[in-house]
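Following this line, the structures themselves.
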Structure 1
C-alpha cells in the first residue's frame, strides 16, 4: 500500500471497486478528529461545547464507537476493511474494541505523513535528544533510577535516586506507568490518595512484545523482498488474532520490517536486517519454567520465520547469519516495565485519548506530578510518546510560570 491518502484510496478502489466514497468519508472524519484534538489540547481539556458541536460534529458522533462500528456505518466493503485494518496491531486491540477516534488518527497520520527512518536508527534519534538537552543546560544521569518520589501534604518535594542522592524539586515528570508510580515510588505511601489506586486499577494493562531479529547474508533483492513493512495474518478476524496473543504459541499475526528497503546502508552490501514482531498478553509467560524458556522461544521464532517465508515466497532460514530473540521477559529485563509491557493501558472507548484529555485537570492527584510516555494521555507509539512528553513539559512550565519561580 502506498503513502498519501489519495494514493491509498485509489489503490484500494482498484482492488475493491465501489469502496472509494466510504474511504474518502473515513479520512474526512479522521482529519476532523485530528483538528478536534488540536483544539481540545489548546483548550487544556476544557473545550467550548458550542464550538465542538459547530465545527466537529462528526468527531462527536463517532467518539464513543469502535472502529468496526464506524467502518460498517460507512458501508465499507469487507475486503476494503481488511486491506486498511492491519494497522490495528500498532494499537493492540481488535477492531470491535478499539476506539474509532484513536484508530482513525493513527491510520490518517501514518498514511498522510508517511514513515521516516533515522539513517543510524533509533540510537541516532535518542542521541540527538541527548545533545539538545545538554546544549540547553540540562543534565542527564544515566544508569540512575528514581527510587522514591518524595511527597508531603499532597505536594512533590523531591526525589531519591538509586545512588542514594536526594534532589529537591516541586515538579516531576514520570516516564513510567502510573501503576508503578502509585504502587512503588510515592513516599510515604500514605500520600497516595485512594482515587489514584481506583484510577489505575480500572484500566487494563496492554500487550508486550516478541521480536525475532535477523541478520541475513543475502541482500533484500536476492531474498525477493521489495517492501519495507509486511503485515502477515493467518486470518483477518482481529478478535481471533488478539485471542492468539493469549496463548503460548506462535500468534496468528506478525508485523515485519525489512530495514534495508528504507535504509539501504543500514548493513554491509549483500546483507539484510529483518525483524519480525508479534505480541502477547504478558500473563501468558508467567508459568514458563527456566529450563523450558530457550526451547519455547526458539520454537515460536521458527514458526514466525516459516509464516513469513510462506507469505512472501522467500527463504530466510538458509541465510541466517545472526539471530536474537526478544521475549516479554527480555522487555521486562531491559526496560523494567511492568511485566515487560510495551503498549500502555488498553485503549477501550471509555479510556481512549479523548477521555484522557478531558480529564487533564481532574486526574492530577499529587500536586507537581505529571506523567508522559505510552501509558498516558497520548497513548503509545513513537510519535504519541514524544507528543505526551511535549504536553507534560508545557503543563509543567505553565505551573512554574504561574508560581513565578523559574528556577525550580
Structure 2
C-alpha cells in the first residue's frame, strides 16, 4: 500500500488534476434532478430521461473526441492538451450555470464532453512516468482520483444547493480552474520530443480507434472485457439519484452523502488495493477477482428494495461494488504493457472512447428501464431491476475474460516480444 507514496511526481500531478476535474462533475450531481425540474416543469423524479440524455450528450462527445485527444497528446505532449481541456471545461461550467433553457444546458454539456480529455491524457502521463512494476499501482491511484472527486463533490454540492441550483456550477468552474493553474505552474511534460510521433487523422476518430483494436485481434477480448465492465459500472451515475429517491425516499442531502460514501469507498479501493492485488494475483487475476465481487454486490443492490428493512446493507454493498472498479486500472495496466511510449496517448484515447461508449449505452438503457420499472409500474415498482441487468453484464465480462481474453493474451505474448519499459521520469 505504501508503495504509492514512492510513485513519480507526474503521477501525483495527474492524480490531483483528475481529482479536481471529477470534483467539478460531482458538485453538480445532487442538484441535477431539481435543475431539470426547473427547466422542464416536471417533477424531479420524472426527469430521469433528461438526466440520461445529458449523460449521453457528454459521453457521445467524449466518444467522438477521445481518440482524437489521445493522438494529439502523442503529437504535442500531455501538458498542452491538459491545459486546453481544463480551460474549456471551466468556461463550460459557467455557461451551464447561466443556462435559462434545457437547450443551453445541453450545449454546455456537449462542449464539456468534447473538452473532456483530462482522463485519457492523465492515464498517458502515468504510462509515461512509470515502469511495469509501478504501473498497476499508479493506474489505481489515478482511478482513485475519480472516487475522491466524487466523494467531496456531491457532499459540497448538497451543501451549496442551499444557495440555489446554480451555485454548484459556479463552484465547479472554480475547482476546474484550480486544476488548470496546477497544470500550468507545476506539471512538467512527460513525453519528450524524441518520443512523439506525427498526428494521423486516420487513427484519431472512433472508427480509426476501432480499426486499431482490430489490428491486434488477440487483444480484442481484453478491450471487450474493459468495455463490458464499464457498461455495468455506469449504472451508478445513470440512476443512483433516482434509485434511492424511489426505493428509500432519500432527498438531496442524503443522496449527496451516499455519493460521498461511494466516492470514498472507490478511492480507497482503487488507491489501496490496485497495487496490492496486482502484485499478488497479477493484472489479469486482479481484474477477475474484483469483477466477480462487484457482480455479486450488484445482485444485492437489485434485491435490496424488496426488503427495505435491510436498507443498512446498502453501505457494505456499495463497498463491494466499488471494489469492482479495481478491474479498470488492472486492465489498463495490462494493455499499456503492450504499447510503447509513442502510443500510450492513443491507447488511453481508445480506452476513453470505450468508456464513453458505455456511458452512451448504459444511461439510455438504464434510465428507460428504471422508468418502466417504477413510473410504469406504480402499483408494484421495481427500482432495483437496473442493478440485476448490471450484474448480468458483469457476469458476461467475467466469462469473456476467463474463456476468451486469457487465451488472446497468451497468443499475443507468443507473437510479440516484450516492449522494453521506458525509464521513469521524475
Structure 3
C-alpha cells in the first residue's frame, strides 16, 4: 500500500526545495559569473572556490546532520538555517571594488582581494546553507517518506534544481551582469526570499517523530564512516561510490556552463534557448521518480546515464544553437533524473532513525569528492584555453567544449561500475552446484 502524503508536506517540500535550490544555483552557477566579471577570476580561482565550498558543505553536513540526530530535531535547523542563510547571501551585496579598495588600501589589487573575499564569504554562506538544506532538510525528507512514495518525493525534489535554474535565468534577464549594481539587487532579492522561507517554515513544517540518538555526539558524527557501518550497509556504500562518479562528471563542466554559453558560444540569448530545455527536463524528472517507484534503480539509472552521455556528445561536437539545445536538454534530463534515482536509492538504503548521521556520508558523495575532483579536471582540460583581453586590459579565459569530453569520460566509468555490480549481483543469485 502506498502511503499518502499530505498537501502541506508537498507544499513544504516544494517551497524549501525550490528556494534552497535557487540559492544554490546562484552560488554554483552565477557566483562563478560574479567573480569572473567583477574581479576577473581565472579558471584556477573558480576551481579553488568550488573546492573550498565543497569542503565547507561536507564538514557542515557531517556535524549538523549528526547534531540533528542527537537532539532529535529537524525543524529547528531548517528554519533557523534558512534565516541565517538569507543574511549571509545579503552580505555579498557589500562586495564592491570601491568598498574593497577603501577597506584594504595597502592591497596591490582590489580585484585580487575581492576574489579572496568572495571565496571566504562563499564558505560562510555554504555553512549556513548546508546546515539548513543538506543536513536538516534532507534528513527531514528521508524521515517523512517511506519506500512506497520516496521515488515520487525525490522526483519533485530533484526537478527543483532545473526549476530553480529557469527561475534564476528568467529573473536575471532584467539585469546587466556586467554592472556592479545588478549584482547588488540580485543578492538582496535572493537573500530576502530565503529569509522569508525560514520564517514561513516556523508555521508550516511538521516535525517528524524521531527519537534523539542514544549515542554520544562524537559517535553520531563518525558513525557513517566506521568500517563496521560500511560492512553492515555494503549496498548503500556501493551506490554512494557510484554517486561520486556521477557527480564528478557533473562538476567537470557545471562551474563553467554559463560562461561556455555566453563567452564561448556567444549566445546572448541563451536564456531563451535554455528555458524550453529546462521546462521539458523538469517534467521528465518529475515523471522519472514515479518510474523509479515502479521499475527500480537499474532500469531508471541506465536510461538517465544514456541521456547524460548523449547530451555530452552533442555539446562536445556541435555549436549550432539547435543542436546545443538538444544536447543541453538531454544532458539536463540525464543529470536531474540521475539525481532523482540515486537520491531515492540512497534514502531507501539509509538505516531508519539515522538519516541525520548518514547525510554527512551522502554529502561526501554528492559534494566533497566531486567538488574537489571535478573542478580540478575541468581546470586541467581548460589549461590551454584561448584568452581574451577586456577593454580594461585584464585577461580572461574562454571555456571550450573539452569540458564535455572529460565529463563523458567520467560517465563511461560509471557505466562500467553498473555493469560490474550487476554481474556480481547475478553471480550471487545463481545457485551453486
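Ranked by FRET efficiency 1/(1 + (r/R0)^6) of positions 318 and 366 (r between Cβ atoms, R0 = 35 Å, to 0.05), structures 1, 2, 3 are led by 2, which has the greatest value. Out of 1, 2, 3, which one gives 0.4 for distance in nm of label points 7 Å out along Cα→Cβ at positions 22 and 270 as computed from the coordinates? So the calculation was done on 2.
All of the numbers you see were taken from the coordinates with simple rules; none came from a lab. Computed from a predicted structure; not experimentally measured. Cβ atoms are built from the backbone, for glycine too; each structure is taken alone.
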